[in-house]
Structure 1
Amino acid sequence: MPVIDFHVHMGNLYRESYPHKPSLSAHQLVDRMNREGIEIGVILPLESPEGGWGYLLTEDAVAARDLYPERLIAFACVDPRYPKAAELTEIFVKRYGCRGFGEHVNDLPFDHPLNKAIYAKCDELGLPLVFEISRNYCSDDYGLPRLESCLKEFPNVAFVGHGPGFWSAISGNDDRQGGYPTGPIAPGGAVDRLLAQYANLYADLSAYSGYNAMTRDPEFTAGFVLRNSPKLLWGTDYMGAGQELPHVAWMKTLEAPEPIRAAIASGNARRLLKLDK
């Protein structure tokens, strides 16, 4: 079954631990993809300091993509506080072939005017945008009202949700403390509601936040996957050599009809990335 990893990184993101955790090269990234049976990886730059003190510039993602054009896809990312953020985003898309925006993570509220300027440019260009919501980054309140307002305002953006503050809202008893809640998932969570209500919201299963959401309550997960299978994107958030990737085993053992498994593994990603056009 073809697999697309919608969320990978590379570069010197473990800067504080150098040289014990060296930089991850494009060659090492593709080698790990080969070993895990991953066909394509989507490289998400990190250009806000909150996203990673080592940074990963869009130019580096493009250079990696050019080394492995059949295996890697580059997204663009620009810090919203950069004065020419919208202009630079358009350059990365039109001149360098970036297929989306992200990883969008900064310490502004999700609907801050500077963030909304990014969303407006992505809306104009029809881009998918991978964002992280956590307690301090792209923050939102109970029920994710800031996200919902942006889903309404920017209908041409395929917002792809990720992070502890996004996935904790899968449960109706979300306390907005972030982290990785355990135990049964209460009905009425914002993630389920928003995925059903808004055609332009998708969910990124990567990182421990996504894995935790899919494994903390297996009975709930079975129904969640069936309800939302056209909106779920498999990913790992791979960012360092030797990193454990429990998402690989989860995908292989997911109990769901084959068309649903195929959609989550790669079909939904191919549609968002317009790979078949």
Structure 2
Amino acid sequence: MKFTLMSYHYLRYPIRKYLDKMERSPLDGLDIYCTAPQLNPFDYQLGDLIQLNRDIKDRHLTPYVLTAENCAYPVNLATSNNVTWESTIRYYQRLIDTAEFLDFPNIQMCPGSSYFDKGREEGWKRQVDAFRLLTTYAKRKGINIFLETCKSTTTNLIVKSTELKKFIDEVGADNLKGLSDTDQMALAGEDINDYMDNLKESYGFVHFSDAGHTIPGTGGLPMKEYYDTLVKRGYDGWCSCEMCSREYYIDPDAATDRYIDFIKNVLEV
């Protein structure tokens, strides 16, 4: 099992601060959160992308996953609005192209949502159609897609691991895998065993964050138990901590150090 760290809490600094910290850390791989002003797939200058590629290579860092901004921008693969749906397809297509250019083998996505008063059927179908397009395109580029569940205030389509497995099966693409976010997972009343039992070979990635997307060991979730279950069940993939709390924005390096301390001193990895 390998541990990495999403760059989310470095948003108030240039992306190089995150890269410098990862170079100095014992963590494996890169998980870059793609949003302005660092790397916005909607609109970036080619020269900036080429420079980012150089910065990664100069530090001898290993690209792993590009994490899309799925919630704050007008991004929704399940919407009945054709303009937004087509724009979203182009957004993810560009993210796939960016991953290919930067040598990232994976991207990460969240489910969209249909209007809460319109039911799930139409939104589910539109999202299946979208993922069939995107997984086909991504496969030609050598890119895998991780899809996670979200809480019920974010989506009415994929909240539980059973819904995630059903969706993956319906899309029918071998480069689409499920992701368990320990915070979202706990809010839905599930645990690691539920994801491993339901997803089986479609289980591909873990967001290893405490409640409220905080540093493991600070939010009250049984993070050590989650880790022990992953080990016991033979998970050999990657875990990435996603720190969304704004309390980490001022000094992201200190937050990163606390995460590393948890891995060393509590998980004893």
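General observations
- For -13500 (helix-only ellipticity at 222 nm (-39500 (n - 2.57) for each DSSP H run of 4 or more, over all residues; to 500), calculated) the corresponding structure among 1, 2: 2
- Origin of the value 15.9, where mean count of other Cβ atoms within 10 Å over residues 36-43 was derived from one of 1, 2: 2
- Which of 1, 2 yields 3.5 [distance in nm of label points 7 Å out along Cα→Cβ at positions 12 and 252, calculated]: 1
- Comparison of 1, 2 - label where distance in nm of label points 7 Å out along Cα→Cβ at positions 76 and 116 is highest: 1
- Origin of the value 25.0, where mean count of other Cβ atoms within 10 Å over residues 100-107 was derived from one of 1, 2: 1
Each value in this text was obtained by applying a stated rule to the coordinates, not by laboratory testing. The shown structure was predicted, so the numbers you read here are calculated from the model rather than taken from an experiment. Cβ atoms are built from the backbone, for glycine too; each structure is taken alone.
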